Structure I
Amino acid sequence: MIFIGERINTGFKDIKQAVIDKDPGPLQEWARRQAEAGADYLDVNLGAVSSNPADMCWMIETVQQAVETAICIDTNKPDILAEAIKVARPGALINSTTAADEKLDVMMPMAAEHGASIIGLVMDESGTPTNAEKRVENAAKIIMKAQELGIPPDRVFLDPIVMPLKYKQEQAKEILAATGQFGLISDPPPHIVCGLSNISNGTTYKKLINRIFLAMAIAQGMDAVICDVLDTDLINAALTAELIMNRQIYADAYVRK
C-alpha cells in the first residue's frame, strides 16, 4: 500500500497561517510526523492561499529540508507545477491531471519530462462521471496519453473521484465498481488512488467511514491512498485488507512490521 500524507495542506488552519507568515515550523513538524508514521509521499497543497508559484516552491523546499520522503505536488495549475517540479526531488508525484484534453496535453508532458509519476482524476470536460462506465472510459484515455508520452503504467495513479457519502450516497458503489475495472486497463496495471477524506465529508463518524471504505476499495484493487497516516486504526485496517487480498505475506507481527 502506498500511503500519501494529507496534512501539509493550506486547508488546515495551521498550515495556512504558516504559509502566510513563511513560518517553516508547522510544515516541518507535520513532515516529520508523517514521515515517521511511514508515509511514502507527502502531499503539499498550496490551495487558494496564493497563486504565486514561489509560495508552492517555498513549501516544497521547506518540507524537503526536514525529511527525505518524496513529495506529492498537489496543484492543477500548470504555471505552479512548472516551477514546483523543478525544486522537488526526483521521484515526485504530480497531483493531478484530468482526462480533459486541456489538462492532459499540459500536465502529462511535464510528468514525462521530469520522470515524475502522476495522478489522473477520471473526469473530463463534462465534469465528474456519475457511473462506473464513464469513469473507466476516462481512465483509459489517461492511460493512452501516458503511453503515448512513454510514461509506464506503474507511474500512473488513477483516481476514481470519491464523492461524499452524506450527499452522494448512490455514488459509492459506482466508485467501487470503477475501481475494480481500472486494473484491467493496462498490463502492468496502473496504481489506483483516492483522496480518502472525501468519502466522510460532513459526516459524524468520519474515521469509521474512512476505514471501512478504504478496506472495500482495497478489495477492488486500490493500492494507494491520500489520508491521515497518523490514524493507526486506518493504517492497520489497510494493512489487514492487503493481507486478506494476499498482497502481503502473513506474519504474527505484520501490523508492527
Structure II
Amino acid sequence: MTYCVGLYVREGLVLLADTRTNAGIDHVSTFGKMHIVEAPGQRVLALLTAGNLAITQAVVARLQEGVWLDGNRPTLFDVGQMSHAAQLVGAAVRDVFARDGQALAGQGVAFDCSFLLAGEILGGPPRLYLIYSAGNFIEATEDTPFLQIGEVKYGKPILDRALTFDTSLADGIKLVLVSMDSTLRSNLTVGMPIDLALIAAGALRVTLRRRITEEDGYFHLVRERWAAALRDAYLELPAPDWLAS
C-alpha cells in the first residue's frame, strides 16, 4: 500500500508520498510514487500514485506515450488546462483497464489504483485533483484544501483539525510530515523514504523537491516534538469529574 497527500493552499501546493511497495511479508521494495512533468515557465505537474504498482506504472507509461482524447493524442506536456490534464489521466486509467482489466479479474486481482494530480499551467491557477480507478475525479477546494490516497485514515485527523486554505507553505510542510509520521507509526505497508515537493503559486516550476530518509534531521525533530506534544497534552487533560463518584 502507500500514503500520498496533497495540500491546496493560497500560496500553492504541498505534496508528500511514501515509497513502500509490499507484495507480501517477505517482499518489500522501494519505488518512487511521485512523477513530475515540468517545463519551467510554462507548466509544472506532479502525479502521485497509489494501488497496484503494475497498474499505476502502466498508467504513467500511457501518459508519457500519449492518450487518445477528443480525437487527439496529447501528453501532459500538451494539455492547455489542469482540468484537461485530469481528464487525460482518467482516460489513461480507462485505457489500461480496457487492456488489462479482464485478465486481472481472471487472476482474482482487483483493478486498484488512484492518483493525485497537482500543478499549474501558464494562464491558470494551481489545482489539485484525485482521480479514481474508474477514471473519474474530484478537485480540492478552499473548503476542502487537501486530498489523500492510499492509507488515508491515520494521517487525516491532523489535517482536519489544523489545515485551512490560508495555511502557509511552510506550515503545510509541517502538517504533511506530521500526517505521514502518524501513518508510518500505525501502518507497516507505508514506509520510508518519503518524497516531498513544493509548488509555489505562479512559480511554474517545482519550488522544492526533497527525499526524506530516516536520518533526516528535520523530520526526526518533527516526529519527536510532535510525539512529546501529544504526550504533554494528554497528561494536562483533567481527570473526569465523575471518576470519584
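Computed from the coordinates by the stated procedures, all read-outs in this text should not be read as laboratory data. In this text, all values refer to a predicted model and were calculated from it rather than measured experimentally. Cβ atoms are built from the backbone, for glycine too; each structure is taken alone.
Say we calculate distance in nm of label points 7 Å out along Cα→Cβ at positions 17 and 89 for every structure; which of I, II gives the highest result? Comparing I, II, the top value of distance in nm of label points 7 Å out along Cα→Cβ at positions 17 and 89 belongs to I.
Taking relative contact order in percent (Cα under 8 Å, 6 or more apart) as the criterion, the highest value among I, II goes to II. Taking 19.8 as the value of mean count of other Cβ atoms within 10 Å over residues 97-104 derived from one of the structures shown (I, II), identify that structure. It must be structure I, since only it matches.
Here mean projected area of the Cα convex hull in nm² has been calculated and equals 13.0, so which of I, II was it run on? Source structure: I. Among candidates I, II, the computation of Rg and Dmax of the Cα atoms in Å, for residues 105-144 alone that gave 11.4, 34 used structure I. Here helix-only ellipticity at 222 nm (-39500 (n - 2.57) for each DSSP H run of 4 or more, over all residues; to 500) was calculated and came to -11500; which of the structures I, II was it taken from? Going through each structure in turn, the value belongs to II.
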